[in-house]
Structure 1
Amino acid sequence: MNILVLPSWYPPHGGGFFKEQCEALAEANNEVRVLAVNRVSPRYFTGWFFAILNLFFSRYSKEREGDVEVVRMNYPGLPLLPKWEMRIFVYVQLRLFEKVSFGRNKRAEPNVIHVHSAIWAGVTANVIKQKYGIPYVITEHRGRFCNSDFVAASERQEMNFEEVKDAFVTADSVLCVSQSLVDHIAKLTLPSKIKVLGNMVDTELFKPSKNVERNSRVRFLTVANLVELKGVEELIRAFSRVCEKRRNVELVIVGEGKLKPKLLGLVGELQLTDRVIFRGRLSKTEVRNEMIKADVFALTSRYESFGVVYIEAMSCGLPVVATKSGGGLSLVKDFNGLLAEIENVESIYEKLIEILESKKRFDPAKIRNFVIENYSKEFISSSLISSLSEVARNREISNV
């Protein structure tokens, strides 16, 4: 099958799980090409200026990354003009489509397009479908669709653009990474077109290890960008309550972000400098190394469409404490973790204590098997290929 992938963002600018899916599709003997359009902020004026020139000269790069061909092109971001930014994104991605590959070469025309997030690649896919008749499947990841209460006004405005709504309506199939996303997307398109398909985890990388040096403390671990929506402040405050009851505990925080100075100040204020450890931003392998040394994983986000770090931790056999926010509701069962209320320090504290006091009920092997059966590369890629193939077949039948 010839698959064109249109991501709304792509490595090295986030979207590592998009890349992993592309690689899995290629490993299954599909031809996979990615058209990655990268936003350049006006804060970086030189790069932004050259991105403007791209609108006229279409400078792009094309290279093989393993078995996947990736075509990249920059475009100038317009943060104060989101409607115009959307139009520029779509224009650039459509130009790549027509200039680089499929639009002028019917033999290379994709059987199906796989879109990662409707904002904005879904809009591009809709334009391509109207012009060339190529069907598309949207995988929606954005947490803002789960709970818009914590979303900035500008992001809420983007969600309500008619072009975004039309992208969902015209899509041949929509895959949501959690049931919470389904509940919102079902208001935008036919519920019969929607399925749930989570993200994948590398279960060979994220697996328990017996050869790990541990100290005498029980270790909580969180992995998150240090921004408000991840709820790290509430976690630290709840952890301080745990320290009042249990002396042999520590909290390791992996991640960077604008709230780090504030969080460091809070840790000092709560006199937890010997109990809370900031590791900074780590590679995927380094994150795995932290997980296999932890006892409990906790991520107390205000909203989370899925939460790949949950399944990475579970793949290592860790029980998790999550909040009732999107991904947590879909992933956390009575045998693999506990759910706390959103933005509720008391509730988070209670779940941290409960998981400590009942840790023997959480079987690491059972927790890991849940991930292997539902989120391994083999399961997710097989399910994704099935969905893409069905849409491609329907197009062939309709063309007969």
Structure 2
Amino acid sequence: MPKRIATIVLALLLAGRAAQASPSVRDGDIVFQTSRSSQSAAIQKATRSPYSHMGLVLFREGQPYVLEAIGPVQYTPFDKWAARGVDGKVAVKRLRDAAEVLTPEAIEKLRVAGTALQGRPYDFAFAWSDESIYCSELVWKIYKRALGIEIGRLQPLRTFDLTDPLVREKLRERYGDKLPLDEPVISPAAMFADHSLETVAAPDTLSSFLSRVDHLIYATPDLDRTVAEMERLLGVRAAPGGQQPGRGTRNALISLGPHSYLEIVGRDPKQPRPSQPPWWLQGLRKPRIVAWAAKGTDLESLRAKAVDNGVPLGEVISGNRRRPDGVVLTWRFTSPRNPVADGVVPFFIDWGESAHPSSTSPHGVQLVALRAVHPDDRHVQDLLRRLNIELPVTHDALPGIIASLEGPRGRIELR
């Protein structure tokens, strides 16, 4: 495949552009979790919040990191940071006016402010100084010093709930009988609740959204060449899925996890050209994700409700194809013949009694993230909300669907 093809790019991009590499986090996002530390339960009880640890997202060499106060202030890869929390759950918050405020210059100021505090030891006494520093203090001070933004209200220690025996025990360990009750403290809970932030992803939102993805349709003018290129990038070779009679196409599949897969689809030279080829084949010059399918049941009711809510899903129709082993798969789906929002809004599919294609497709690749861009992003987001679909959509001149995939040879971004 020619090197100039820009639809497959490795995730190791320039840091300035990589802020959009993940749908879940961007430069400047603030992330929260329930830590497994010995003081976590006490912090939760004192602040009446499930969140006991937090950090600031900043990209480095194209990958998301969390700048955090844990031991010394340090950068931790986002995936490693997320996995360290209870059940790997993460809440992501972002400035409501991030599009205007978090310019490249502002992001650089955040980096500089963070660098000034890097290496400081952890502050177990929660004192308001720079000699040592705790997690929420770190993020608060970076935003304040870099951009003049105060996120969350400082509170005297005495205003927290100090009645629980576990909290009292931790206070005695740190302070003995001399509690600094008037010491100003910024808590993860106060920052989480600040009205200047909006929730980008709540715990389970990302994983629950990805679990709704049935498959991604990656269309190509040359199926064999694209299969070879994907194997080179990911380390897994897509297996032939079969012919799609009447459409003039054939496909190859890679599993993306339980009940999710990537469909690489292109023209089938052994079939006559159809009178009405799929819309995405018309004018296709290079590989790209043209659409995606979400899991659905009771499709007639689902479609009727969507149409009533102003989302023009296609009529419910049936499909079938024969696998190379002779097994015939059948399914029902809302027709994507007339794509909604250029394919960014999914069609819905129900495999019924047929085995899901992911179960017989080559394994080893994982769908890590999915996002989209569109020139009318606000309208598209509104359509998705009416379907209860949590696909992140941002503004761009051209519509597109972007997936982050991870295989044995690393992570790539497919669009």
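Ranked by volume of the Cα convex hull per residue in Å³, for residues 185-304 alone, structures 1, 2 are topped by 2, which has the highest value.
A value of 1.6 was derived for distance in nm of label points 7 Å out along Cα→Cβ at positions 73 and 89; which structure in 1, 2 was it taken from? Going through each structure in turn, the value belongs to 1.
Identify which of structures 1, 2 gives the largest calculated value of volume of the Cα convex hull per residue in Å³.
The structure with the largest value is 2.
I have -13000 for helix-only ellipticity at 222 nm (-39500 (n - 2.57) for each DSSP H run of 4 or more, over all residues; to 500), calculated from one of the structures 1, 2. Which structure is it? Corresponding structure: 1. Source structure of the calculated read-out (FRET efficiency 1/(1 + (r/R0)^6) of positions 137 and 329 (r between Cβ atoms, R0 = 30 Å, to 0.05), 0.00) within 1, 2: 2.
Each reported figure results from applying straightforward, stated rules to the coordinates on display, with no laboratory input. Computed from a predicted model, the values in this text were never measured in an experiment. Cβ atoms are built from the backbone, for glycine too; each structure is taken alone.
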